[in-house]
Structure 1
Amino acid sequence: MSMTLKELADACNARIEGGDSSALIASVADISSAGTGQVTQLTNSRYAKYMKGSTATACFVPEDFAIPDVPATMALLITQDPEMSFIKAIELLHPERAYPAEIAGQAVLAATVSLGDGVFIGPYSVIGENTCIGDGTAILAGAYIGRHVKIGKNCRIYPYVVIYDDAIIGDNVIIHSGAVIGADGFGYKFRNYQHVKVPQIGNVVIEDNVEIGANTCIDRGALGGTTLGTGSKIDNLVQIGHNNKIGRHVIMCGQVGVSGSCNIEDYAILAGSAGIADHVTIGQGAVVMARAGVAADVAAKTQVFGSPAKDKRTAYKEQVALSKLPELLKKVKWLEEQLLMVKNK
C-alpha cells in the first residue's frame, strides 16, 4: 500500500519538515538501508551516522532531536513519540493479511461447533465438540482445537497450534505456530519405586490481548486453571507449568521455564533462559535477568541475577570478585613460597 508523505504524516500525528509532501511512501525500512519511497526512524544518536548520504524519503524523529547531515531530499517527520508513529506507519503501509469468512473444504468440524461472524477456518484444521469461535477469528491450516474450547473475537491461531480440551481464550489473542496450550502438567507421585501420574483435570485460561510465541507450551492446571492475564506477551520456546498464575502485561523471553504453582505478578519481566522453581512468587514489576535461577520469592520492583538469583548489585559484585580470583590465587601461592623460604632458613 502506498500513500503520500502528507497522508502518512497526518495519520501518524507528525509534522513535516523539509522534503516533498506529495512524495509517495510505499514501505518502511531501518535507518541503515532505507531508500527512495521508504520511511524510517531515528531515535538513538548512535545511528545518526546513517543519515549522511541516506536516500530515504522520510524519517520519523523526536522533537528537539539534534540531527546532523540531513539530506536535502529527506523529509523529517517530527513527533512526540516517533517509535509509536513508526509502528502506525508499519500498520498502514504493511497491513496484516485479511482472511475471508470461509471454512475450507478440508477442515473437520464437529456438528456442535459454534462459529461467530467472519470466522476463517483453514484447510486440515480440526475443531472438537461444543467449541465456540468468536467473530473475526482466524484458525489457520492444520490447527487442532479440542472439545469445549472457547476462543474469543479477532484471534489469530497460526498453523499447527494445538489447543487441548476446555481451554478458554479471550479476544485479540495471537498464538503462533507449534504452540501447545493445555497439555497435561508434569505431576507424579513416587510410590513403590515407580512414578504414578497425578491426573491433570484443570484447564488453561488466557485473557485478552495476549500473544504466545512459536513452540511455547502452557500446561493445564492439575485441578484448577493455569492463567495468563490481559496483555501478557510470551516469547518462543517458553515452558509454563501447571497451576501458574501469570499476571497482566507480563513479559517472558525465549527459553524461560516456569515450574508449577508460581505467581508471576503484573508487569514482571523474565529475561531469556530464566528458570523459576515451583511455588515461587515474582513480585509486581520485578525483573528476572537472563539465565537467572530463581528458587525463592522475588520482591516487587527488584532486579535479580545469577543462580541462585540474588539482588543484581550483589550478584555483579560477586562476578567481579570471581574474575579476580586467578590473580588472587597467584598471590597466595607466591606468599606460601615466601613463607616456606623463611621457614627453611
Structure 2
Amino acid sequence: MRVPTYRPTSFSSADTTYDVMSMEIFDPAAKEAELVAEANTWDTTSPVPAEPGDIPIVDIGAWRRGDADALPVAAAQLRDACEKVGFFQLTGHELAPGLVDEIFAAARRFHDLPLATKQQINIDNPAHPLTGVGYLPMRERRLPRREKGNLNEAFLLKSDQDIALDDNQWLPESALPGFRETVERYAEAIEAVALQLVEVYAVALDLDRAWFEEAFADPFWRLRLTHYPPEVDDDGAYGIAPHVDTTFFTLLLQDGPGLTIYSTLRDAWLQVPVVPDAIVVNTGELLRQWSNDRFLSVRHFANNDATIPRYSIPLFFNASGDWPMECLPTCCSPDNPAKYPTISYNQSQAVAQGE
C-alpha cells in the first residue's frame, strides 16, 4: 500500500524555502521492512582484515585539553570519515580506562549469573511498565529483527526526558552487588563523551558547534551490555545479524575482534581491529536522514569466536525522543532538496523495533 504524501507544501531553513510536495510521510514499519529486505541481499561470506587507514581515527584529545584550534581539525577528520566510511575509531576522549575495565567486568558478572536469575528481568516482563529494557535472551529475533535468532544475550537500559534510570529493570542488589552502581557511573560517563562528540559533529556538518545543544538537552539513548558466547552455529546465524543502526550515532566498546563492517571504498566486508583505548563510532540511519544522505549509515554485523566469549558495550545515542529532525540547513538547497520529512526519534523506524 502506498504511503500518503507529505502534506505541507514547503518548509523554511536558513531563510530558504524548499518544496517538499514529493516527499512521503515516514512509515516506521515500512522502513524496517525495507531495511530487513535490503540486509537479506548482502553477501557477507568473504570478509577480509581491515588494512591501515580503512577505519579512520578521529582524535579529540587536543581539543578536549583546551586547544580551540584543534576542534576544526577533529571535525575535518570526522567529516571525512562519515562521508567516506561511516565508521571511525575515537581517541582522546575522556572515558577513563579504569572505568572501561569496570564496565566490562560488570557485563561479565551479569552474564555469568544463572539464566533463571537473569530471566527475572526479562525484556518482555509484563509486570514492568517500561518496554525494551532488561534481559534479552539468546537467539532473540529482534534488535535487529531477523528470521534467525541472534547468537548473543544482552542487558539493556535506556534514558530520555521522560525515562530515568530508576525506571529501568534492575536485579536486586543482593543478586549482583555493585552492578547497578557501576552501570550508572558508566552511563553518565559515556553520555558525557557522546554530548562532547555531538559538538564535533556539528562543526563537521558546517554548523555552529552549539547547533545541536537544544536537540540533545535530554538525549534518548540505549545502553546494551552484550555477551557473545563461544559458539559455532551450523544454521548460519550471526552473533548479531547484518544491519544498519537506527541512531544519530553509536559508541561501541569491544573487548575482542568480531565486528565486521562494509566498506564502500573497498567494496568489501572488513574485520574491524580492536584499537586500545579507542571507542568505535558509527553513523546511524537518523543522522543519515537528518543530513540528507551526506553522512553514511554503514552496514555491519558481528560473529562469535569459536573458543572464547566476546563482550561489546554499545551506546545507541539520539536527540530527545520528541525532537523534530528537520533537514539540516547545510545539507539541503534548491538544487539538493530535502529527501525526508521532518520526524522525531519517536516517529522513526525505532518505533517498529520496539525501542
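Comparison across structures 1, 2 (criterion: relative contact order in percent (Cα under 8 Å, 6 or more apart)) gives the highest value for 2. Taking FRET efficiency 1/(1 + (r/R0)^6) of positions 88 and 304 (r between Cβ atoms, R0 = 30 Å, to 0.05) as the criterion, the top structure among 1, 2 is 2, with the largest value.
A value of 93, 68, 32 was computed for Cα extents along the principal axes in Å; which of 1, 2 is the source structure? Of the options listed, only 1 reproduces it. Determine which structure produced the value 3.1 for distance in nm of label points 7 Å out along Cα→Cβ at positions 120 and 200, calculated from the coordinates; the candidates are 1, 2. This figure was derived from 1.
When helix-only ellipticity at 222 nm (-39500 (n - 2.57) for each DSSP H run of 4 or more, over all residues; to 500) is computed for each of 1, 2, the one that comes out at -4500 is 1. Quick check on the output: 25, 20, 15 is semi-axes √(5λ) of the Cα gyration tensor in Å, for residues 80-191 alone, derived from one of 1, 2. Which one produced it? It traces back to 2.
Any read-out appearing in this document is the output of simple, stated calculations on the displayed coordinates, not a laboratory observation. None of the values given here were measured: they were computed from a predicted structure. Cβ atoms are built from the backbone, for glycine too; each structure is taken alone.
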